[in-house]
Structure P
Amino acid sequence: MCGIVGAVAERDVVPILIEGLRRLEYRGYDSAGVAVIDEEGVLQRLRLPGKVDGLADALKGQELAGYTGIAHTRWATHGRPSGNNAHPHVCRNTVAVVHNGIIENHEALRRSQLARDHLFTSETDTEVIVHQVHDYLHEGCDLLEAVRSTASDLEGAFALGVVTDREPDRLVAARQGSPLVIGVGIGEHFIASDVAALLPVTRRFIFLEEGDIADITRERVVIYDAEGNKVTRPVRDSELSADSVERGEFRHYMLKEIHEQPRAIADTLEGRISAGRLLEASLGHEAGAVLDQVRRITIVACGTSYHAGMVARYWFEGIAGVPCSVEVASEFRYREPIPEDGNLLVLMSQSGETADTLAALREARRTGFADYTLAICNVPESSLVRETDLVLMTRAGPEIGVASTKAFTTQLVSLLLLVIAVGRRHRLAHSGQEESIVAALKQLPGQVERAVELNSQIEVMAGHFAEKRHALFLGRGPHFPVAMEGALKLKEISYIHAEAYPAGELKHGPLALVDSEMPVITVAPNDSLLEKLKSNLQEVRARGGELFVFAGKGIHMDNGDHVLELDAVDAVTSPILYTVPLQLLAYHVAVLKGTDVDQPRNLAKSVTVE
């Protein structure tokens, strides 16, 4: 969601803060700002609506420099995008705060602060934080004590970075429900909401845990837990490099990440399959004992990850012979589901910091809904990874584009590995199917590579969508969730209204929308449902609809259809392969329409608020 960067150093931190914000742009934002304690010990601030480049240009006309500072990119929750609502927020030119998350009791705090003659200049929930810190400082607290007392007053989720001109060489950070890391340097330390922001200055990180408060200077970092005890958190070396989050030769991060999928899939499989079998120990040394007890699967996720879970439901039930339900995290956390013995709760999140998914995990643990929990995630240091019993990393590498691509396909690969592991205890043990699934997975990187090579043909196809306002996606069986993902991609980045339906549902309502102005995109692999699907497509043709068919090689379609042939592929791995051309279609349509492909409006990469 929003991005935080902070620094205490022996050099001017403004360039570090601005570069850090640039590296967090992928998270989505609508305004940016920076505050530093200058050489005279004065708190200086600049904030603007719009992009980080606009902030950087504005800074060129000011001599804003200092050795201690904080910066922020804001994604609007409370209050519209504007200069006054942008972070950092300042109280009486003495203290500045940047904040990710949502303060649920901000209205009560605001009323009490108005009674103490505080002036509010924004519509945000964050402004109550800076006033609260100021009041504790005014009462005689030092910055650490003031932030600790303020944190105890807050209800909700927050990651905070706080500085004051009264202690110009000090930065205090706090984490409750929103991620925050500390970058470790020599004679300098940093904070950020994502390690990507700090890769140019350090590769050594401390990951704050729930309730932690960190007291940071150039020379030291002291961390206190939620009970106020001094604690030691490990320093970890990141395997990422600064250039791993660069676009390289590609016009957009999304296109780069689509092209990276063959390698990402191969990396996800590496060390996990051998001699035609899944190496179960690669799922963790405790995996075997846990999986022996599993009798059903519940998958909880949001957005693209939810679609991956919907595909996996077909696999768990059809291949493994285990009941599987798939839940939207933001709904599941407020339901009262019935606990069942032997239930494995699978939680999926690219970032591992998705607020609704984390809340669902914690609620399930509180109610005893699941016996065991497993995270499928792309960020090894994330909250989700740290809080679950088992972990299956997707190994997709950094994904910068807001519209997920390689994270989705590697989630599907990871889920299929889990299907094999669970299925060994059930139906798969008697079907002899494991070897054929593993063989199909080994072929998948090459098949995806050839699908990516269809890029120029898909670019031509995209030309038919440039003036369209609506689109309909169809699929059957496990390809219905693939159609849902295709529709999501198109609406996310091109702003074309797109919906997906099971093809058999066409005659139950959506057919009323079909005419020459409603393109219909269909996923049509050569599987057991193909003939049923063809009948559904005849309904579209009869109403004058324009069909765009992603078909298996050799499938005959009507001469009036726009058909793109894909490699013959195993029925099990087919949903993974057919996802790729839909990603490319959405990408090229968005380019033609001139939208911001990597940072679509109103959206954020890591959704850390409810």
Structure Q
Amino acid sequence: MSSKHFINDPTHLVTTALHSLTLTNPGLALDAPNKVIYRRPGYGPSSQRVHIISGGGSGHEPSFASMVGPGLLSAAVAGTIFASPSAEQVRAAIMNRVDHGQNGQGGGVLVTVMNYTGDVLNFGMGVEKARAAGVPVEMVVVGDDVGVGRAQAGKVGRRGIAGTVLVHKISGALAAQGRSLGEVAKVARLVAENLVSVGASLEHVHVPGRARPGDSDEGKLGDGEVEIGMGIHNEQGSGREVVELPELVSKMLAQMLDREDKDRAFVHVNSNEVVLLVNNLGGVSVLELGGIVAEVVAQLEKKYRIRPVRVLSGTFMTSLNGLGFSISLLNVVNTDIGGPGMIELLDHPSEAVGWSTPISKQTWEEKNTATREQDASVGGEIETSGLKFDGPAAQKTITRALEAVVAVEPEVTRYDTVVGDGDCGIGLKRGAEAILNHLEARPLSGDAVVDLAHIVPVVEKEMDGTSGALYAIFLNALLASLKSHGQNPADASQPAVWATALRDSCDALAQYTPARPGDRTLVDALYPFVEVLQRTGDVRQAAEAAQNAAEGTKGMRASLGRTVYIGGSGFEQVPDPGAWGLASFFLGLAGIKRVDEGWERV
């Protein structure tokens, strides 16, 4: 891989790249604090009532920000390189960067997101926040990759890769024609359900700002070796082989089209109309990509009697400068909406720098300078509740629990280095330290709703990644439950009050993640704590149950998260890092510290 870059600061790289889009298309504007590219007011068809928002980690350009324009997306939200944007960024895009019509009576918003845990959780939380504010929102999750089969993917499901842009193009065209949210969402789901894609790469990519790998890097591919099914974040695929292009294409097409492969027969491509998309992952020359397209088209006709009605070739979704390509096939089906079909919508005019249609002369000459300047931050005073407790005593208890999380960071980091990407401990420590700083500046008032409402934004801002999204969703749900219970005065120092609210929060979290006890996630520590607290009212017993469950994850094979793709036997050596970190918080809450033979009071 090439680890040389002209811009080595990843933050500067992302912000300047987003700004560049407003230079190449004057119809676009940038909300820099939230990293949202959006259409300027008046840029787009006046008949459009539904707006489509997408996004994800940076590094996949021209997706997603370069797909913003008439006939495609209305806005796109960018995260840091290969990391999901936060729920607050998503909420700001939905609420403040697209047109909701007069008095908010617009047609609604469709949010499309690729099937990665952090993206689904953060976009899902942003959607829920917008719904709570009265905005009609639908969310479609796209998983088109067949590189990892059913058995290995498990509950995670198919990853989203380049076929996602076909969902954007077709649903975007339908929205531009003034169709309803229900119709646009229906067609988007139809396209997603009829997509198969697979990628291949000759090498991993290097992220600017990260340490350069050594010559002995275990992820390095050998000369002539190809990773078949590699994901767009360097995730492994179905295997590595030394193959020439014809054999490689044959294997890739078989993964998409072989009906006998029950592990990967996700879509029966049996339509009279099939769309082919050959996508450059960023580092393949235009000349070589042309040769790849020719090989794919020839094999489709010879082996499968498929003659695509549309062949799209180019750079649509990259993995930075990935030395690879992906193939996507869309099985065209009837939209059943009494109007245009998928091909007609695919051909519908659009204007976006990431699509093949150039920016029009009219757009340049209009010199549109309009922006949307509404404040995208959450505001308003928080109403006091009837849930009261001893503020100073609670501050001491919570401080002790947060300090336990900070102290266990090296241990959690070591565990996550074995079974993950090594950032779990740092993320937990960063969140705990941020709350500690917040509590020092703003001590607890003794009102459960008010105090938690001030802590939630700290977690949303400081904790990123999948675990950050899980905690943010859980705490938002906890706040909603406390608000509903707070209408009736109660002693918030009583475990029964919190047990009920925590159970409500578990139910809310279950709507956004399939994680359950036994899947080797932080849920393994969370559920036992809540169950025992609700049954006994004893925080000490609940914390010990969480610790026992966390220890029980050692040897448990993961069903969710990036660990699913990493493989290996690391799960047999260490417990789940997220569960261990959360159990440490609960032990601190109960005033317990770990010792070799069990626990003891602090």
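What follows is calculated from the coordinates using simple rules that are stated; it is not laboratory data. Treat the numbers as computed from the prediction; the structure is a model and nothing was measured. Cβ atoms are built from the backbone, for glycine too; each structure is taken alone.
Some values worked out for this structure:
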read-out: At a computed -10000 (helix-only ellipticity at 222 nm (-39500 (n - 2.57) for each DSSP H run of 4 or more, over all residues; to 500)), which of P, Q; value: P
read-out: Which of P, Q leads on mean count of other Cβ atoms within 10 Å over residues 368-375, largest value; value: P
